[in-house]
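Undergrad: What follows is a set of structures to go through.
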Structure 1
Amino acid sequence: MSAHDISEAISMIRESAAGIAVRHDLGRIRKLRYSVPGFDRTTWRNMCEMGWLALSLPEEKGGVGLGMTASCALMEELGRALVPEPVIGATLAIQTLGDDQLPDVLSGEKMILPAWQTTRSGMSTSDPIPVENGTVNGVMRYVPMAAGADAFVVATANGWGLVDAHSPTLALDVAQTQDGGHYGTLTFSGTPVSIVSDTALAGPVAQATLATAAYLLGVIDEAIERTLDYLRTRVQFGKPIGSFQSLQHRMVDLSLEAALTRASVADAARIWDGSPGSSKAYAAVSRAKARASTTAMLVTRQAIQMHGGIGYTDEHDIGLYLRKAMVMAPAYGDAALHRKRFAQYMPDHAEAAA
């Protein structure tokens with residue numbers, strides 16, 4: 001596919017996202033907060049029908065094959081609208097599944113989510129669960145929106161194993177998160193498992209990490225846009241507060257940080273699409289995630305402050321962006337972890353991870 005065709009496809013993806021990811025009206029998001037499973041299955045099926053899960057999946061596996069550049073464009077739009085549906089986790093899962101499981105997942109009829117973390121930081125510290133006589137025993141933590149899954153694909157010592165979410169030997173404990181979603185802790189007690197692939201963990205997790213950075217970029221951009229609108233309309237001392245030079249300087253600084261984040265995410269997507277799995281690609285992903293995590297927390301906190309007292313109330317939408325940043329910034333590794341990983345992959349350029 002030519003660069004022009006890819007550009008047109010990305011424009012269509014952004015337009016299609018606008019029909020579901022309605023960023024100017026967060027009523028749907030508010031209704032879903034702190035509910036179980038925390039997202040809408042009808043909306044999920046619509047997303048799948050649009051081919052969103054298959055964007056970066058190779059064509060030979062039934063995907064669209066557009067790569068991470070297109071996936072990041074989609075995730076940016078979803079971040080702007082604070083979409084709670086677990087697109088990132090489900091996209092990771094499909095990369096580990098066999099061909100016979102993919103049709104039901106890609107159509108939205110079945111939701112399979114990945115369980116691969118034993119610790120909060122995940123990444124290099126998680127250990128696969130041993131398989132004994134076709135069953136697994138152990139614990140996997142921090143599975144986003146786990147209560148909505150029909151099955152889990154679990155990182156085991158024998159490869160990725162498929163587990164029925166409704167198995168009587170699987171216990172699910174749910175802990176709510178700041179954004180109104182939840183993480184699930186899965187406890188396996190002799191739970192039947194079927195091995196579906198031996199796909200290495202690193203590649204799918206890196207792509208999910210970059211997708212998370214792109215989602216955070218959407219959060220950043222929308223928080224800035226909403227804050228600028230507020231500064232233009234809020235009047236004090238007879239003039240819009242956006243005319244105050246101190247606030248103008250702060251907004252310029254935040255806009256520069258957002259632009260650097262956008263460039264970092266775009267560069268990482270380009271490098272991954274050109275040389276997936278290379279040291280340079282992993283380094284670029286970590287650089288993008290470190291910057292996106294840091295910038296998202298900076299921008300959303302500053303946005304709250306510039307909205308004044310109303311920004312601290314739950315009734316005002318700007319607070320939802322800070323809550324989302326608080327959950328997504330550490331997901332798939334926080335900024336500190338990814339700065340270390342960047343230094344490992346690119347030791348001569350470690351200062352660029354900041």
Structure 2
Amino acid sequence: MDSIPQYSGKPTLYLDQNILDLFVKNGMGSFGRKLMDKFQIVYSDETLKEVRRSTGYENDFLNIIKDLGSCHLKIVVEQPGFIITDKATITSRDVFEAFEEYCSNDNEYGNIENSMNQWLFKFSGGRSGDSISDIHDEQVAAFSQLMGGMLDNADELPDEMRGQIKEYSKSMMEQFKSTLQEIENTMSKDIPDTKEWNGIKSYRESVGIGPKELNNIEPPKVIEKIWDTFKARLSENDQINSLEDFFQIRINPIYPDRPYHQHQKIAGMYNMLNTIGYFPDSKVHKERRFVAAMSDNSHASMASFCNLLLSRDENFVKKVRAVYEYLGVPTEVKLVTVSNATIRCTRSQLRSTFFVVSLRSFTTKKCSTTLAR
């Protein structure tokens with residue numbers, strides 16, 4: 001990792017999918033060219049995931065990403081053990097090749113990611129008729145399949161490394177089962193029958209707080225103000241005594257013995273804002289809307305490695321700004337509006353001042369097209 005050169009190019013820009021959609025439908029125009037001139041635009045695997053869902057328009061999106069001169073942004077995952085780090089790489093590569101690689105990996109590993117999201121989908125009011133136990137059985141089966149595939153891929157490795165992977169696999173499986181069982185035991189105390197349960201609705205009703213109250217909260221310090229609103233309403237039985245406990249950012253929720261990185265906390269806090277009702281996504285009990293909300297969550301996390309994030313979704317922007325402010329993320333977040341066929345960034349236009357925004361610290365893979373300026 002130390003041998004990978006430090007990125008030293010233009011300030012980096014992450015585009016929400018709705019900006020790419022705008023370019024696909026209307027062309028890049030002067031706005032797109034201005035972005036290319038001032039920034040190094042990047043895309044993530046979540047971008048590619050959304051492209052894959054745009055059935056029939058995949059090439060349109062990929063061509064826009066290519067025309068923007070975009071680079072691929074990825075979280076560094078250490079092996080063995082699939083250990084997520086707080087670093088990311090930015091790679092200059094053909095986006096069509098990256099898309100093909102992503103689709104290949106998604107076919108192999110997409111099942112585990114989908115299964116991990118099913119508990120949250122259930123909590124959002126989806127999966128009517130299925131119990132939490134049913135979902136946990138699916139998650140254990142998917143995780144077991146993932147671990148089995150990891151061991152199969154290790155067959156050609158040296159004996160010592162293969163043994164390490166086997167031990168990691170066993171340890172992760174045991175910890176995963178234990179975590180799910182603990183969640184199920186805790187929930188069963190308060191929810192006798194989870195088949196028709198809507199966690200978001202139940203939670204908001206129990207505390208008597210929702211969008212009507214929270215959407216009146218103005219920055220700055222939105223997160224702190226939300227905590228002040230809730231802490232007097234929480235039951236002592238909840239054992240939530242701090243803002244960190246409320247937003248579940250004190251420890252890693254799945255692997256308590258591992259670091260809980262900033263980009264992971266962003267995803268957790270963004271989801272919590274949706275749950276409690278701060279400018280929430282609507283109709284997340286419907287699968288299509290839930291999937292879109294999860295993508296927004298991932299975009300918020302990935303964009304934290306960049307200097308600037310642009311989006312046309314005002315609710316998304318409000319949630320991201322609140323989370324970034326609390327965690328001290330220096331990424332600028334701008335809302336893009338379209339008026340009379342003119343694209344604008346609200347609050348401030350694209351000015352040369354963006355050039356002095358200090359670069360986030362992340363690395364770049366060696367590639368044929370150098371990113372150094």
Structure 3
Amino acid sequence: MHESLFQPLTMGALETPNRIFMAPLTRGRSTQPGSVPNEMMATYYRQRASAGLIISEATGISVEGLGWPAAPGIWSDEQVEGWKQVTQAVHDEGGLIVLQMWHMGRLVHPDFLGGNPPVSASATTAPGHAHTFEGRKDYEQARAATVEDIARIVEDYRKAAENAKKAGFDGVQLHAANGYLIDQFLRDSTNLREDEYGGSAENRTRILREVLTALIDVWGKDRVGVRLSPNGETQGCDDSDPATTFGAAAKVVEELGVAFLELREPGPDGTFGSTDVPKQSPLIRKIYSGTLVLNSDYSAAEAVADIDAGRADAISWGRDFIANPDLPERFKLGADIAPNVDVPRSWYGKGPHGYIDYPKLTDEDQAAVG
């Protein structure tokens with residue numbers, strides 16, 4: 001069933017066995033203090049290694065860039081050692097895993113920074129509340145990054161990419177979506193700068209180009225990807241002309257030869273965020289010639305339709321992979337997709353419940369639907 005999903009895919013230097021990718025999912029299970037990956041995380045990823053590609057949960061590139069309780073980092077030797085057990089677990093099952101690299105920008109609460117303000121494209125404040133170790137708190141105003149800050153942040157990405165290689169990942173993905181730092185530079189509601197990093201769409205994509213260039217220097221373009229969210233507001237980050245902005249971003253990705261581009265594109269009936277802003281993937285498909293991965297609220301049938309029509313090369317699923325560690329097998333057999341009955345409480349819990357205790361299909365289950 002759904003044969004198109006089970007065709008292998010050459011994606012830069014990676015050969016994926018199917019086109020059912022696991023989207024990045026923040027789960028908040030790393031060991032604290034230190035934001036260190038652990039054995040429980042290795043089990044979680046091992047269980048889901050049948051995905052064509054696992055894109056890891058968003059991972060902080062630096063102390064400055066990480067503002068989510070118990071999310072992992074990739075800046076310290078201890079974190080590298082923790083990630084090694086995760087990548088080894090996935091590889092032992094024959095899977096592939098890339099690291100999603102994260103700087104949250106203005107969405108880092110000062111509590112994570114010793115009381116100092118976060119850094120962003122401009123001195124703006126995100127709406128809503130931050131999750132901190134002491135509970136929810138209002139976001140506070142960020143300071144505008146200086147040109148020197150930007151150069152330092154680019155180097156933080158480079159060092160994190162080197163650490164990802166030491167940790168045994170198969171590649172990296174730049175998180176440039178969902179209202180985090182790179183997205184704050186891309187969109188004109190949060191980038192109010194008047195220097196070479198602001199103003200025109202081309203200027204606003206400058207930091208995207210510089211960070212991707214640094215990642216390519218470490219990994220080569222065949223093992224680098226990027227995630228964008230080109231339609232609709234997210235965490236207070238929006239754009240008045242998404243076609244121009246994300247057309248320019250796609251041009252950067254194309255010119256650098258990045259191996260894969262993932263787009264999170266909710267629609268008007270999205271179950272996790274919704275928008276009436278048109279999807280930009282048709283435009284981006286015309287500009288970007290690499291592997292295009294689409295994401296947001298897909299059924300297996302919808303995924304097959306988009307792959308068969310050439311609108312995408314692969315589809316990534318997030319929440320369905322939480323409660324269905326064997327999601328590809330369920331798609332293949334036409335088995336039921338189990339709901340995550342504990343959402344959202346279990347998404348960011350501290351223990352194994354709602355994390356590594358979801359069952360795979362039994363032999364009896366497979367026989368019943370096979």
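Any read-out appearing in this document is the output of simple, stated calculations on the displayed coordinates, not a laboratory observation. Nothing here was measured: the structure is a model prediction, and the numbers come from that model. Cβ atoms are built from the backbone, for glycine too; each structure is taken alone.
Undergrad: If you rank structures 1, 2, 3 by mean count of other Cβ atoms within 10 Å over residues 161-168, which sits at the top with the largest value?
TA: That would be structure 3.
Undergrad: Have a look at 1, 2, 3 and say which one yields 32 for percent of Cα pairs over 27 Å apart, for residues 33-240 alone, as calculated.
TA: Working: 1: 32; 2: 56; 3: 29.
This figure was derived from 1.
Undergrad: Hey, another quick one. So mean count of other Cβ atoms within 10 Å over residues 57-64, computed for just one structure, reads 17.4; which one of 1, 2, 3 is that? Before the final figure, lay out the partial values.
TA: Values: 1: 14.9; 2: 17.4; 3: 24.0.
Traced to structure 2.
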